[in-house]
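Enquirer: Scrolling down, you'll hit the structures one after another.
Bear in mind that the values in this text are calculations on the coordinates, not laboratory data. Keep in mind it's a predicted model, so treat the numbers as computed, not measured. Cβ atoms are built from the backbone, for glycine too; each structure is taken alone.
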Structure P
Amino acid sequence: MAANQVGKTIAAGAEVAMHLTGRYPDWWEGYVAPKPEPWWAGGVTGESTRDNPQRILLGRIGLHGTGMIPKDAIKDINPRRGVPDAIDTVIVRHGGGADVQPGECQLGFKSYDQGREKWQGETLGGVWYDEEPPPDIYSEGLTRTNVGLKPNLITFTPLMGMTEVVRRFLLEKFPGTHVTSMTIHDAEHYTDEQRAAIIATYPEHERKARTQGIPQLGSGRVFPFEKSQIACEAFPIPEHWPQGCGIDFGWDHPSAGVRLAWDRDSDVIYVMAAHRAKAQTPMMFTAATLPWGAWLPWAWPHDGKQSGGKFDAQDQQQLQAIYKKHGLAMLFQHAQFEDGTNGVEAGITDMYERMETGRWKVFAHLLDWFEEFELYHRKDGMIVKLNDDLISASRYALMMKRHFTLQKKPKKLREEEYGPGPRADGLGWMG
């Protein structure tokens with residue numbers, strides 16, 4: 001999922017050619033086809049399939065054998081009816097190493113406009129979708145490769161926004177899925193001047209998708225700032241900065257926790273740690289976050305007053321009490337402003353204004369937090385409550401920053417710095 005014209009189709013074509021021919025370079029560490037198996041490659045229409053995956057794999061029209069599949073590996077080519085110069089199937093000679101079975105395999109070219117029916121029936125060694133497929137086409141491709149869990153590759157720029165297919169990779173993150181991102185700034189065939197000119201040609205609402213590979217998001221991002229505006233390198237937090245944490249309870253959607261520090265002199269909030277995971281019991285979540293410090297106060301959402309019925313052994317206890325029992329210093333009341341309100345928009349506005357004025361910073365290595373930051377958006381003016389777990393936890397913590405505390409030093413360390421405690425004669429340091 002990448003920007004326009006950065007080489008994503010070439011990269012996928014090179015990999016597909018390896019699997020079809022069995023000719024893998026010495027440096028290749030990825031998937032290796034165990035035997036000759038058929039593949040499909042497809043695009044939106046017959047014409048776009050011809051002009052993109054077909055061109056990359058076979059070469060331009062009239063120059064077959066100059067693409068990613070070497071000429072000596074092409075045994076036979078069969079044309080597709082109804083689309084000029086389009087190919088239907090290619091027979092590829094397979095075998096190029098000691099661990100690869102020799103033989104032949106068939107490459108078929110498909111298009112989404114043929115409909116789901118044309119994507120049924122076959123058992124495949126892999127599928128390559130050039131441009132984002134409709135959900136039903138993608139589902140058929142997965143079905144065709146279920147035997148042996150063979151690869152499905154998608155190369156596209158996410159101009160259609162947070163679609164069902166995009167959500168599968170960015171939000172649901174099913175096991176075995178992976179996203180490789182590439183922006184126009186990663187493409188070394190452009191100069192800085194060329195990049196600037198290209199970016200300027202796109203409408204503002206398309207720039208994130210076309211130049212960074214970030215999905216277009218409804219009526220707009222909640223926080224329309226660049227990552228560079230709020231990211232900072234991690235550093236040791238001064239002892240006089242109070243700290244606190246926030247938690248967003250979850251099960252089917254992830255539980256999330258963040259650790260914040262507050263530079264009161266400059267009124268700057270720093271997000272210094274983050275944890276997010278699905279299907280974590282309070283005990284598992286606590287084991288992951290308690291090392292941040294048992295002294296840290298935790299802000300929690302209003303729904304923490306509901307019973308934790310999703311946890312079998314403790315389904316009658318309040319979630320706040322459950323987490324407190326396992327060792328987190330949960331605050332005595334749910335997250336709220338000083339006036340007792342807890343509106344979402346008010347909390348978001350506070351975060352927004354801090355980002356806008358340089359008073360909200362996030363340690364640059366917290367990639368999960370920045371993922372949510374980039375995707376957090378509105379639709380029809382309303383905030384979309386998806387993939388917002390760390391953002392929500394941050395908002396809860398910010399609302400309760402008045403309860404942040406300083407780290408207490410162990411008694412032994414205090415004595416090493418200041419000497420022993422008060423003596424019987426009344427002399428000594430004042431603790």
Structure Q
Amino acid sequence: MRLSVIGTGYLGATHAACMADLGHEVIGLDIDPRKVDALNNGIVPFHEPGLPEVLQRALASGRLHFTTSFADVAEFAEVHFLCVGTPQSDDSGAADLAQVNGAIAQLAPHLTRPTLVVGKSTVPVGTAQRLASELIASAPAGEAVELAWNPEFLREGFAVADTVRPDRLVIGVTSENAENQLRAVYASILAAGVPLVVTDLPTSELVKTAANAFLATKISFINAMAELCEATGADVGTLAEAIGHDERIGRRFLQAGLGFGGGCLPKDLRAFRARATEIGSGSALDFLDDVDAINQRCRTRTVAAAITLCGGNVAGLRVAVLGAAFKPDSDDVRDSPALDVAAELLDNGADVVIHDPAANTNAAALVPKAQYVDDIESAVTGADLVLLLTEWKQFVALDPAVTGQLVRTRRIIDARNVLKRNEWASHGWTIHTLGRGTLLPQTG
């Protein structure tokens with residue numbers, strides 16, 4: 001099929017490349033000519049494992065190219081995927097729909113024949129129905145232009161696999177024709193046995209926000225338990241293992257630590273809460289305020305632990321921060337817990353040195369007062385305190401003996417619950433883990 005992808009950020013660039021790799025002819029659109037030029041030259045403007053190879057393969061096949069022209073997109077494609085951003089508004093928790101509205105407004109005047117527009121962006125419930133009406137009113141083809149919603153469930157670091165081998169596909173449609181067209185788009189994926197959920201527009205919008213709210217709640221629940229464990233001397237790791245054996249609960253996302261961040265989960269949580277209030281159902285999601293607050297406390301608790309571990313003051317101390325991205329295998333520093341911790345330590349007078357395998361450049365734009373280095377050794381050499389804040393595999397695999405020879409003082413905070421505490425303590429380290437307390441050096 002001939003598809004377009006409008007918006008070539010994280011979601012759009014991935015979707016365009018993967019759809020072309022699956023055999024469709026795809027044109028991607030972005031209003032930023034520099035981004036278009038980069039993508040046409042096989043350059044992915046962000047870090048995502050496996051995507052450069054898919055992009056370059058799709059370009060070489062001749063099935064993929066990128067443009068800045070809405071007219072070209074409308075003439076080329078029979079199905080248009082809307083993949084623009086919906087960031088948090090500057091003055092509230094609500095989603096900013098300027099990009100969504102702008103894309104529809106620019107596309108509609110060029111739609112002169114029967115067309116399907118498919119939203120993938122995360123939007124407040126009710127947005128799709130409004131956009132459907134606007135398309136009919138603005139497009140020359142009128143009611144021959146249909147709108148469907150197909151929410152994305154991409155995990156940064158696994159975006160290619162989540163596109164071509166998702167755990168489910170959800171489509172919100174208003175006609176059998178729209179359903180059949182989307183079945184054709186995803187034919188090879190459905191043939192592999194991926195479940196398909198066909199529903200209406202508002203349910204399809206709610207699926208994404210409900211899923212994110214549930215995951216955020218589960219993460220914040222175990223971090224609330226971590227607070228209780230630290231207050232009582234209990235071990236949150238053992239607690240999570242024990243309750244995770246209950247199949248009604250499950251072990252996934254019960255990893256206590258620094259909490260969630262990134263460009264999706266926090267802002268989607270707040271936008272969901274804001275939309276519920278707008279439609280008069282705010283009390284149904286009151287609990288999300290606590291979910292958000294618990295998540296933010298993980299950051300302040302980590303800073304407090306750092307100050308306590310250093311005897312009540314970090315001013316003038318060299319603090320090595322391992323990780324700046326909100327998660328490993330990503331260069332995304334939006335709402336990054338690691339960067340929040342680093343910034344607060346700087347405010348407390350610490351000399352902060354940061355190393356992240358992919359996110360140093362992005363982090364430096366947000367927290368310029370920190371020092372950024374290109375390797376672990378440079379970060380930890382002479383450190384009075386080490387903080388593991390993003391669980392990149394190379395940080396998890398650190399050798400406590402070798403690392404101990406580089407630092408000034410063997411103190412470390414494992415804010416992601418990934419290190420072997422007893423092993424570090426046996427090599428003379430004082431190690432603090434969120435939800436498990438402080439383990440002093442073990443001798444003999």
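Enquirer: Taking mean count of other Cβ atoms within 10 Å over residues 47-54 from the coordinates of each of P, Q, which one would give 18.0? Walk me through the numbers before you get to the answer.
Expert: Details: P: 21.2; Q: 18.0.
Derived from the structure labelled Q.
Enquirer: Comparing Rg/Rh (Cα atoms, Kirkwood Rh), for residues 255-390 alone across P, Q, which structure shows the greatest value?
Expert: Values: P: 0.96; Q: 1.05.
Comparing P, Q, the top value of Rg/Rh (Cα atoms, Kirkwood Rh), for residues 255-390 alone belongs to Q.
Enquirer: If we compute Kirkwood radius over Cα pairs in Å for structures P, Q, which one ends up with the highest value?
Expert: Values: P: 25.3; Q: 23.4.
Checked P, Q; max of Kirkwood radius over Cα pairs in Å sits with P.
Enquirer: Compute FRET efficiency 1/(1 + (r/R0)^6) of positions 335 and 375 (r between Cβ atoms, R0 = 25 Å, to 0.05) for each of P, Q and report the one that scores greatest.
Expert: On the way: P: 0.65; Q: 0.45.
Largest value of FRET efficiency 1/(1 + (r/R0)^6) of positions 335 and 375 (r between Cβ atoms, R0 = 25 Å, to 0.05): P.
Enquirer: If you rank structures P, Q by distance in nm of label points 7 Å out along Cα→Cβ at positions 31 and 343, which sits at the top with the largest value? Show your work: numbers first, answer last.
Expert: Working: P: 5.0; Q: 2.6.
Max of distance in nm of label points 7 Å out along Cα→Cβ at positions 31 and 343: P.
Enquirer: Out of P, Q, which one gives 11 for relative contact order in percent (Cα under 8 Å, 6 or more apart) as computed from the coordinates? Intermediate values should be presented prior to the final figure.
Expert: Numbers: P: 14; Q: 11.
Working through the options, I get structure Q.
Enquirer: If helix-only ellipticity at 222 nm (-39500 (n - 2.57) for each DSSP H run of 4 or more, over all residues; to 500) computes to -7000, which of P, Q did it come from? All intermediate terms of the calculation are to be shown ahead of the outcome.
Expert: Numbers: P: -7000; Q: -13000.
This value belongs to structure P.
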